[in-house]
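Structures given as structure tokens follow.
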Structure 1
Amino acid sequence: MQSEPLSHWQRTVPAFPLATDLPPTADIVVVGGGLLGTATCYWLARTGAEVVLLEKTALAWGATGRNGGFVRAGPAGSYLEVITRLGRDVARATMDVTLENQTLLRQVIQEEAIACEYREPGTLQLAMTEVQAEHSQQEIDQLRADGYTAEWLTRTQVQELIQAPLGPEMSGARFYPQQGLVHSARLVHGLMQAAQRSGARAYQAEVSSIERTGSAIRVQTSRGMLVANTAVVAANAWTSTVLPEVSHIIMPVLEQMLAYAPIAPIFDTGISVDIVDGEYLHQTPSGSILVGGCGILASNAGVGIWESVPLPPVQEALERIVPRIFPALTPQLHVTQRWAGLMGCTTDLHPIVDYAPSHPGVLFVGGFSGHGMPFGLRFGQLLSEAALSGELPAALWPFRLDRPSLGRWDHPWERPF
């Protein structure tokens with residue numbers, strides 16, 4: 001196996017110490033040290049529950065620590081596409097839960113004094129063709145009709161927000177105000193520190209199996225057995241390694257990114273653009289421009305790949321994105337990092353939160369399809385409620401396992417998006 005390069009976020013945060021002396025018992029065990037796992041652990045600890053988090057490598061090692069740092073309200077894909085794919089009620093429920101997440105995120109960051117570079121400058125979805133511009137206008141109309149905020153900016157208005165000349169193709173952009181950007185790894189570390197202040201414990205241990213024996217859940221790990229009353233599996237792309245029954249439901253899909261050396265501030269909003277396959281740009285407060293996407297150019301479109309290793313065809317395509325949008329920046333662009341990460345994807349691009357069918361008392365969450373950051377705090381709160389009550393809250397019903405739109409990955413090489 002090749003080494004898996006660290007991301008920009010992972011390289012710019014101190015290592016988080018995880019204990020190794022695993023306790024024999026706990027009330028609730030959470031598997032996975034990404035945003036969903038640490039958020040669930042945080043809310044559980046605040047109730048006084050005895051909660052233990054298990055992470056096989058390091059906090060924010062998976063998709064959370066390897067993403068673009070976007071906290072965008074709404075579903076994966078466009079709002080119109082989600083209405084077509086899942087129905088208007090589910091699309092609205094997704095918007096609402098992600099907007100609730102933003103409110104919680106602001107609250108928790110302030111209350112717990114988490115220094116994670118969180119800000120809400122909004123995001124721009126650039127239109128590079130007339131078809132894209134027309135789709136943006138339709139999306140704006142539908143969002144406004146359903147009571148949400150979005151607006152169209154002309155090329156001139158977009159240029160006023162960006163300190164570099166735009167390329168000739170860009171005709172305008174869909175603008176979402178108050179969408180957030182964050183240092184993903186610092187957020188996760190801050191949440192875990194806050195959870196520990198409320199009594200949670202975090203350990204480095206790889207889970208190999210979960211079994212129910214009577215009223216107890218037995219969690220077998222690389223550091224021994226842990227017995228709990230309830231378990232929450234928040235392993236996303238790795239869910240099937242713990243719960244094999246979902247191996248055809250949540251599939252790993254490789255996504256890739258790169259970082260350029262810091263330059264003077266060019267843009268403070270998040271930027272999305274569809275040049276190859278939905279790319280995204282984030283200029284950090286330090287000046288580094290991060291670029292992600294183009295994953296469809298990987299072997300098998302990245303589907304079913306288990307190693308987080310950058311691939312040349314994708315990286316070469318990523319290097320062409322910024323010069324195409326901002327040609328004048330080309331001489332200033334020097335790649336300093338390349339990395340990859342595994343997204344846990346579903347066939348309908350919609351996350352799952354439910355009980356594992358063959359494991360009573362075991363909740364699982366995953367399948368965010370590259371769009372997990374907008375759900376973390378709110379889903380963690382709802383998972384905490386479910387773990388304590390034994391019932392799935394009504395707010396999670398649109399995300400349950402038995403929804404009609406959810407199919408199986410019977411042909412892993414076929415990427416459905």
Structure 2
Amino acid sequence: MKKISTKKLLAIFILIIVLAILLFYLFANNSSKSDIIERGKVSRGEITSFVEETGIVQSQVGAMIKVGTRASGILEKLPYQIGDYVKKGDLIAQIDDREVAANLNSARATLDRLESELKLLENTYPLQISEIEARIRASKATYDYTMINLEREKTLLEKDFTTQDSVDRAKREVDVAHAEYQVATKTMARFKEEYVQKRISIRASITAQNEQVKAYKIAISYTKIYAPISGYVSQVATQEGETVVAQLNAPNLISLIDPSKLEIHLYVDETDVGLIGKGSRVMYYVGASPDRWFNGEIFTIWPQPAVSGNIVYYISVVKVSPEDALLIRPNMTVHARIITQKKSDVLIIPSAALKFVDGKTVVYKVNKEKLTPVSVQIGLKGENEIEILKGVKEGDEVAVKFVLQKKKKWSLR
């Protein structure tokens with residue numbers, strides 16, 4: 001009975017050893033197969049490198065306008081309040097214009113009077129000049145006749161057919177006719193000069209009065225203020241019924257802001273500013289829409305740095321398109337990626353597959369479920385991929401997440 005028991009124990013012991021060996025190899029084979037948790041492949045593709053910066057949304061220069069007036073008087077109408085939307089060209093304020101309107105009417109009446117005077121002058125003076133010209137012709141004819149008569153009387157006197165008294169009378173008639181002719185000629189010259197000078201004077205007065213009318217028209221136009229841009233009312237400085245006094249500086253009535261004219265000021269670290277430039281592509285999002293990426297490009301980089309907490313930043317300006325401005329508001333915080341470089345048709349692997357072992361950059365190449373560390377040379381770093389310059393080839397399989405066993409100790413990589 002004792003011998004049978006020993007044989008059984010020996011058989012059981014051997015069976016246990018065999019089972020243990022089988023379980024060990026089975027367990028080892030299974031663990032080898034389950035070491036690799038996630039895999040990746042070396043493939044060709046496109047990779048983009050970028051720098052991440054933060055910034056703030058600002059209104060562009062000219063997006064906010066303070067609307068004032070150059071007219072003085074009582075503010076009769078201001079129908080808009082803060083938050084109201086105003087279209088370009090809408091009447092946003094009106095000032096009492098009665099005094100300016102009265103001055104304008106008076107200036108127009110004076111202009112009408114001057115134009116009437118000019119019309120009367122141009123109608124009457126030519127007629128009077130024509131009458132004087134007729135008198136000149138008549139006096140010239142009389143003078144010519146008296147000259148002929150004088151010569152005739154002198155001839156008759158030489159033949160004793162007349163008397164000296166007749167000759168003297170004829171000579172006197174010549175003198176009178178000549179004097180009348182000279183008076184008429186001088187009157188004509190004076191009258192023509194007077195006509196010219198009066199026309200010049202009245203026309204100058206009309207020109208000056210026209211300018212006066214224009215000035216009053218401009219002044220009355222100041223009493224009606226129209227929106228120079230479309231936008232929202234951001235401030236109302238004066239209320240209806242208040243008196244506005246315009247002196248050297250136009251008093252502010254209302255402020256408008258155009259929400260479509262926005263730009264982003266990105267604070268680029270001094271270590272990154274050398275990687276970017278005007279025209280660099282920018283992808284960004286704001287806290288109000290964290291899942292939506294907007295696109296833009298750097299419009300300019302301010303040469304003057306901004307220093308905050310001993311850190312030097314350079315402000316890079318990105319224009320916001322009118323469409324994107326519908327979802328973005330001033331002073332929002334911006335998270336941006338500025339594209340620094342882009343390559344196509346290069347070898348890339350998942351970023352997580354890259355490991356650092358003993359100061360070297362390696363990847364674990366998968367070969368029949370076995371992992372082999374391979375030293376690699378890297379290029380551009382993207383968001384989820386890394387460019388491989390040397391070490392592996394297209395189509396190679398690499399481990400991204402795996403469990404590596406060393407000296408019976410397990411570690412997760």
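Comparing 1, 2, where is mean count of other Cβ atoms within 10 Å over residues 75-82 highest?
Details: 1: 20.8; 2: 15.0.
The structure with the largest value is 1.
Taking mean count of other Cβ atoms within 10 Å over residues 59-66 for each of 1, 2, which is largest?
Working: 1: 27.9; 2: 14.5.
Evaluating mean count of other Cβ atoms within 10 Å over residues 59-66 on every structure, the highest lands on 1.
Using FRET efficiency 1/(1 + (r/R0)^6) of positions 339 and 371 (r between Cβ atoms, R0 = 25 Å, to 0.05), single out the structure from 1, 2 with the greatest value.
Numbers: 1: 0.85; 2: 0.10.
Going through 1, 2 one by one, FRET efficiency 1/(1 + (r/R0)^6) of positions 339 and 371 (r between Cβ atoms, R0 = 25 Å, to 0.05) is largest in 1.
Taking 0.00 as the value of FRET efficiency 1/(1 + (r/R0)^6) of positions 35 and 171 (r between Cβ atoms, R0 = 35 Å, to 0.05) derived from one of the structures shown (1, 2), identify that structure.
Working: 1: 0.50; 2: 0.00.
This figure was derived from 2.
For which of 1, 2 does distance in nm of label points 7 Å out along Cα→Cβ at positions 179 and 227, calculated from the coordinates, equal 8.4?
This figure was derived from 2.
If log10 I(q)/I(0) by the Debye sum over Cα atoms at q = 0.21, 0.23, 0.24, 0.25 Å⁻¹, for residues 251-290 alone computes to -0.71, -0.80, -0.84, -0.88, which of 1, 2 did it come from? Show your work: numbers first, answer last.
On the way: 1: -0.71, -0.80, -0.84, -0.88; 2: -0.90, -0.98, -1.02, -1.06.
Comparing all candidates, it corresponds to 1.
-8000 is what came out when helix-only ellipticity at 222 nm (-39500 (n - 2.57) for each DSSP H run of 4 or more, over all residues; to 500) was calculated for one structure; which of 1, 2 is it? Display every interim value, and only then the final one.
On the way: 1: -8000; 2: -14000.
Checking each candidate, the match is 1.
Figure out for me which of the structures 1, 2 the number 29 belongs to, where relative contact order in percent (Cα under 8 Å, 6 or more apart) was derived from the coordinates. Present the calculation step by step, with values, prior to reporting the outcome.
Values: 1: 24; 2: 29.
The read-out was computed on structure 2.
Just checking, which of 1, 2 has the largest value of FRET efficiency 1/(1 + (r/R0)^6) of positions 275 and 355 (r between Cβ atoms, R0 = 35 Å, to 0.05)?
On the way: 1: 0.30; 2: 0.85.
When FRET efficiency 1/(1 + (r/R0)^6) of positions 275 and 355 (r between Cβ atoms, R0 = 35 Å, to 0.05) is computed for each of 1, 2, structure 2 gives the biggest number.
To which of 1, 2 does the computed value 0.00 (FRET efficiency 1/(1 + (r/R0)^6) of positions 107 and 139 (r between Cβ atoms, R0 = 25 Å, to 0.05)) belong?
Numbers: 1: 0.30; 2: 0.00.
Computing FRET efficiency 1/(1 + (r/R0)^6) of positions 107 and 139 (r between Cβ atoms, R0 = 25 Å, to 0.05) on every structure in 1, 2 gives 0.00 only for 2.
For which of the structures 1, 2 does the calculation of volume of the Cα convex hull per residue in Å³ return 129?
Details: 1: 129; 2: 341.
This figure was derived from 1.
Hey, distance in nm of label points 7 Å out along Cα→Cβ at positions 195 and 315 derived from one of 1, 2 reads 3.3; which structure? Please list the in-between numbers first.
Working: 1: 3.3; 2: 7.2.
Of the options listed, only 1 reproduces it.
Values quoted throughout were computed directly from the atomic coordinates according to the rules given, and no laboratory measurement underlies them. What you see is a predicted model; the values in this text were computed from it and never measured. Cβ atoms are built from the backbone, for glycine too; each structure is taken alone.
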